[in-house]
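Colleague: Structures given as structure tokens follow.
Readers should treat all values here as calculations from the given coordinates under stated rules, not as data from a laboratory. On a predicted model such as this, the values are computed, not experimentally measured, just so you know. Cβ atoms are built from the backbone, for glycine too; each structure is taken alone.
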Structure I
Amino acid sequence: MSQVRALALLLLGASGACAAEISVKDLGIPVKAVNWVRLHPGRGPDGKASLLASMGQNNGGLFVLDVDLATGKCRQSAAPGKSQQYPTAAFRSPQTGVLYIGAHTDGHLLRYDPAHPEAGLEDLGAIDGEHATFPTGICEATDGGIWIGAYPDCTLTRFDPAMRGFTRYGSMDDTDKYLYPLCGSDGTIAALTKVVHPHLIVFDPQTRRSKTVGPVTTPDDKSQRLRFYKALDGLLYLDTHAGKFRLSGGELAPVDYLPPVMPGIQATYQHADQEALPMPEGLVASWEDGDEGGGIFRRVRLTSTNPAVARRTLELDWKGGGTNLFLIHPGADGLLYGSSFLPEHVFRCAPDGSAMINLGRCSESLGEAYTMGNFADGTMAIASYPQSRISLYDPRRPFRYGTDSDANPQDIGRLDEVGIRPVGMAVVPALKKSDGSTVRERLWTASLPDYGTWGGTLAWLDPKTRASGSHRHLLQDCAPFSLLWLPDLKQLLVGLSIEGGTGTKPKAAHAGYVLWDPAEDRAVYRGDFGRPLSGDVVALAPAGDGRAYALVTYTRSTAGLLGPKAADGPRLALVDPAAWKVVMETPLPESAGRLPEQVQHTIFPGPGGTYGVTERVLYKIKPGTCDIEIVWRAPEGEQIDTPGPWIGRTFYFATGWKLRAVTVP
């Protein structure tokens, strides 16, 4: 265990300050896993079977594996840039065997040529600057041109491998942000837009014009579908609720039969291989321990189209550096638990960092656990993105993830069909209803809505019976974001956000508060407590005497869309829920720095009061006020990425992939 010593300022009360040396401990790297994993079979420069794999990670960046099909030994080539962490788009050319990767977060196009492994993973340059930071799809035209779709501006770009140059065609849609292109063997260039009004466009490189063909859909209507793919015949097909079509001459022609998808990454509704692609000699590669096997990605199964060739397994020897942590939670057993970010693996350790273990998968989601909670019997609830799925875990039993009744944790599914990011959670004890009956202990979650939609959900679950309920549009087009159980009032305080699902722009002008009676399952109050909000209520914490602290600011996603309208910085508000009013409100000082991205965990109870964090400081709120005292300031080059809990006098947090702790006198 390494230890860093930092000189920090500890303010002891409002009247004065003294310098104190605070110990900052690195407890370890809980998770070393990979994300956006894809296998890329093909033909090597010698004409024989060749297998590449692309993998993302945070510490060290994304990398490519060139796998020895005899031994499983890997030539591992790392991305040139530290910000190139996620291979969100990848495509191996069947013509040349070259692997192309669109890298997030910098939006560069990378290339690995197995004919020249000594060159490693080459950076070919920016796809389209800030307009294409998240590449969504890559395909190859018959002339060898590489076409790339990207977020956030729904852009289409062509890369010429011979000239090593980009032709940038700009945005293909004014509303949607995601673009997934495919190239037909007849020369057709087309792309599917997502997510507000998904539709198919056909693009003419000569005129630089695009046009919409076929139905325009909405994610809120679950009866609608658009499945766009390249088939075995090399042509492009669209399977919709309105019929089946082949794209021919820039128009949709009805067909009675849809041919199978071409193996490889040829379907816009799949992030990974649709089907295993046979290599020369009839070899077929697939993961034995991929998403369905815990997201380990160490064992590749090799089978053959020749029944006389025995199946065998390769053990890959790639080395991981570390996966960013997304959540840190105190278990009822006194241990620390948490989740990593893409993939979602749960870890556990003692408060001093000992016995640290990556327990593995906890949800079908495999994204990240946004929130965790403890029931009275010590069982834990884990709410995960995407789909706001709920898993139940008993730390007293052996860890065995699954969806069956004996699994632990057990993924029990969604509480509704709308929620996707479960940003808030509260466990409410058993309560008496007005008719004298008892409502048992329940889990409550606050979720942002699905991609391309508005109006998140407040949902509940009875962990014993698995009964559940859900409510949408507590305030029109807003989403529940933060939750706080108020034992004196026996009500839930709900903080709302104007943020819609990913890919949308806010519709609501203002967020607000809701008081919810969990026994009667109805709203008691909806409004702004007498003070209009210019921001989202992103975090709530108890303030004593029946009051609560609220942190009001626009989320990074919303602020990026609102621009100058979201110029105000974060503010602390002291609210009196019983009186339906804001008692006082004070901006956080600019010197405190900006908030971590996981804003829902940025104010919380601690020793002797309520605390908060920014990326640079841990502070305490002076009781009965909105003034703050700086408890600890991170040294230069360090920051608080993921706030965690207090255990005694020790505060836990993560910097990237590292679990850390600060103990104050």
Structure II
Amino acid sequence: MKIAAREDLKNARLEAAAKMEKQDIRVLVCAGTGCVASGSEAVYEEFRNQLEGREGISLDFAPHDGTKIVGVRHTGCQGICEIGPLVRIRLGDKVVQYVKVQPTDVSAIIQRTILHGEVIEHLLYHGQAQYVSPSDIPFIAKQTRIVLSNCGKYEPDSLSEYIYSGGFRALEKALFEMTPEQVIQEVSDSGLRGRGGAGFPTGRKWSSVAHQPDPVHYVVCNGDEGDPGAFMDGSVMEGDPYKMIEGMMIAAYAVGAQNGYIYVRAEYPLSVKRLREAIRNLEEAGLLGNNILGSSFTFHMHINRGAGAFVCGEGSALTASIEGKRGMPRVKPPRTVEHGLWSKPTVLNNVETYANVPRIIMEGAQWFRSIGSEGSPGTKTFSLTGAIQNTGLIEVPMGTTLRQIIYDIGGGIKSGGTFKAVQIGGPSGGCLTEKELDVGLDFESVKKYDAIIGSGGMVVMDQGSCMVEVARFFMGFTQRESCGKCTPCREGTKRMLEILQKIVDGKGELSDLDDLENLAQMVRSMSLCGLGKSAPLPVISTLHKFRDEYEEHIVDKRCRAHVCGKLRRFIIDEDKCVGCGKCARNCPAGAIIGARKMPHKIITDQCIRCGTCQENCAFDAIYIEY
């Protein structure tokens, strides 16, 4: 259907509603990356194969009275990623959530649930109780979904279903009922801040671009999301691409841009596929291109795939990469709002930021401000991973505490473990500990504890985590990802990583801690871009909060979490050793001595901790001591 005018959009809504209302039952199969990886596509195909041609059921239309129309649809991420494939069955007003669904379960679901409305108990989510509806599951019920509101309900590729959900009402309102200045003012009044990490006021950024004298402006979306353990933006792009695109279109109207670019990391092929499909559908419908909805607004969209460089999440490096140059940050000012893509004024926001815009335009600034905290209104998406009972994708109001996220939504620490810390903000973030469990998570609050909200990656750790190794792991990541342009980041992170490696190898000295602190402050204060400035945060926060663990590694040569392999000691139990000599013959370091048929001994200073002796002992006489 061609949507060339406002009246056409109205008719498209009526047509979409008619299609949706004809469906007696909807089978919603999660097609987020996590569920696809666990086999959801095979489940989807099995539903279609078994329902196609079945007596009394039609997948598209009712050939005669008494036929049930069953819509089998993909959806975006339904949230509880680790127990996929996830399937929701919508029977009128009733919704049943099934987990860990396999193709072999499909026949029973059709027979019992679709045909007779029964619930299959062993496929339900079981927590503290047995939950039938997704809205009853604490993991979902205790969230506030704005950005993720369509994920799990509608087919990501379907323009018709997005229009049915209220899509493009905000764009229509902006184009025909608001001036560009009013749109910017509404976004400014809402207090929306960039969700990519920096938290810069979105309205102020848009206003700066709109007032630049250069007539050519651009709108760019940062979908790079390179943080380990983060998958929020990817889930939005693959689960509700039209919402993000509509937000970009509203931004383009507000600042006078005719072209928009979406920069997506190479590791998100599903996001790229669905964005391309969405753009193609919009162009065919006339909702992208010239004179959109019959107005004077013209907008074209393009997709650029990144090459996997973490530094390209920084604004000037990202725009350089789109231009075909090496992704390296440049000295600022001038900033992106003045000198961005192809040296033109550019609005650059991340996926989640744009996805908030349509609801703000429809509901108003005060509605948005009623959610979240005073200085950080609205919600924030987080990827919840690590030693947590329920891993997955969540969205909560800004100001929600760690305790609420970890225990009320996440279900507590896995296997009854004890909470130790959470790494928030990705590899450039910091650790929050038990003392900060009741701190509200917003842009200002976490800064007081050497941490940042970042893009929303959240890795929960229990007592089995070594905080020195955590700092070494993240420093290793940022050091590898440094573009090398500025000396503080290029050399400083390398020296910090060498010291951390030295400590986990059991060769550290107490003076190394002062060196680490000094290097961290130098890198933080003197690096060119945000990557370098925030790279030392994991080290700074763990040094301040877990200094005793660093000192144990250095003084006692001990890792309390039993993680650092170079600090383990192999001991021969003299009561079990029969003196066969097999361990000594296989030791690559010649660190085992002893006479034949007499208990052997390992020379600790000579041992390289490879574990070969333990692997070759047939009498279980060698054990590890930390």
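Colleague: As an exercise: FRET efficiency 1/(1 + (r/R0)^6) of positions 134 and 238 (r between Cβ atoms, R0 = 25 Å, to 0.05), calculated from one structure in I, II, equals 0.85. Which structure is it?
Modeller: Working: I: 0.55; II: 0.85.
The correct label is II.
Colleague: For mean count of other Cβ atoms within 10 Å over residues 254-261, find whichever of I, II sits highest and give me its label.
Modeller: Details: I: 12.0; II: 21.5.
Largest value of mean count of other Cβ atoms within 10 Å over residues 254-261: II.
Colleague: If helix-only ellipticity at 222 nm (-39500 (n - 2.57) for each DSSP H run of 4 or more, over all residues; to 500) is computed to be -500, which of I, II is the source?
Modeller: Value -500 for helix-only ellipticity at 222 nm (-39500 (n - 2.57) for each DSSP H run of 4 or more, over all residues; to 500) corresponds to I out of I, II.
Colleague: Right, here's the next one. Work out the source of 2.7 here, i.e. which of I, II gives that when distance in nm of label points 7 Å out along Cα→Cβ at positions 78 and 502 is computed. Don't skip to the end; give the middle numbers.
Modeller: Working: I: 2.7; II: 5.3.
Source structure: I.
Colleague: 27.8, 95 is what came out when Rg and Dmax of the Cα atoms in Å was calculated for one structure; which of I, II is it?
Modeller: Details: I: 26.0, 83; II: 27.8, 95.
Only structure II yields this read-out.
Colleague: Still on this structure, please answer the following. So if we calculate distance in nm of label points 7 Å out along Cα→Cβ at positions 158 and 342 for every structure here (I, II), which label has the highest result? Display every interim value, and only then the final one.
Modeller: Values: I: 2.9; II: 3.7.
Largest value of distance in nm of label points 7 Å out along Cα→Cβ at positions 158 and 342: II.
Colleague: For structures I, II, which has the highest computed value of mean count of other Cβ atoms within 10 Å over residues 310-317? Before the final figure, lay out each step's value.
Modeller: Working: I: 13.6; II: 25.9.
Largest value of mean count of other Cβ atoms within 10 Å over residues 310-317: II.
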